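Derivation of every value follows stated rules applied to the coordinates shown; laboratory data play no part. No experiment lies behind these values; they were computed from the predicted model shown. Cβ atoms are built from the backbone, for glycine too; each structure is taken alone.
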Structure P
Amino acid sequence: MPTVVHPHITTDSRVCGGSPRIDGTRITVRTIVISILHHGQTPEELLTHYPHISLASIYDALSYYYDNREAIDQEIAEHLSAPEVDSRP
């Protein structure tokens, strides 16, 4: 099977805990998936929240998700079950 390339997605263990993210941003694939698949936003609606990214990068994040669904679903489950941290003094 050929290697699938996702030109808009990158990982770096020093950024966002190593979660796959849109290159040049801190917007994770997890964030895109939760916004679109869990909250029902459209990719176009996401652009109003993140005008500095492209529609192509959003669709690439979704493509990455479907190519790596098990790992991203696990990351989403861990993220959603994590206790919230109160950062107030």
Structure Q
Amino acid sequence: MTKHNIEITYCTQCRWLLRAAWLAQELLITFEQDLAGVALKPGSNGIFEITLNQKLIFSRKVVGRFPEAKEVKQLVRDVIDPARDLGHSDRITE
């Protein structure tokens, strides 16, 4: 079974470490059997990016906002196991 690597690059100047760490925790809990690890990488200039196996899956600069946890879980799931049901993270909220 292939283990996947996620990297979350966050802006230290903006103090976004806690947000990055919280997302890392959410991903590790949801995909604990599928991940080799989630790395937190300090950056600057307002960066908040998430890569999966060295491919960019989310960029705050491109989208213009921070990701929701369920959104990141869906992006990761769609790459590593598209058939997986994420339970409440897959339900549409109004």
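Annotations
- If Rg and Dmax of the Cα atoms in Å is computed and equals 13.5, 53, the structure in P, Q: P
- helix-only ellipticity at 222 nm (-39500 (n - 2.57) for each DSSP H run of 4 or more, over all residues; to 500) derived as -12500 - corresponding label from P, Q: P
- Comparing mean count of other Cβ atoms within 10 Å over residues 7-14 across structures P, Q, the highest figure is found for Q.
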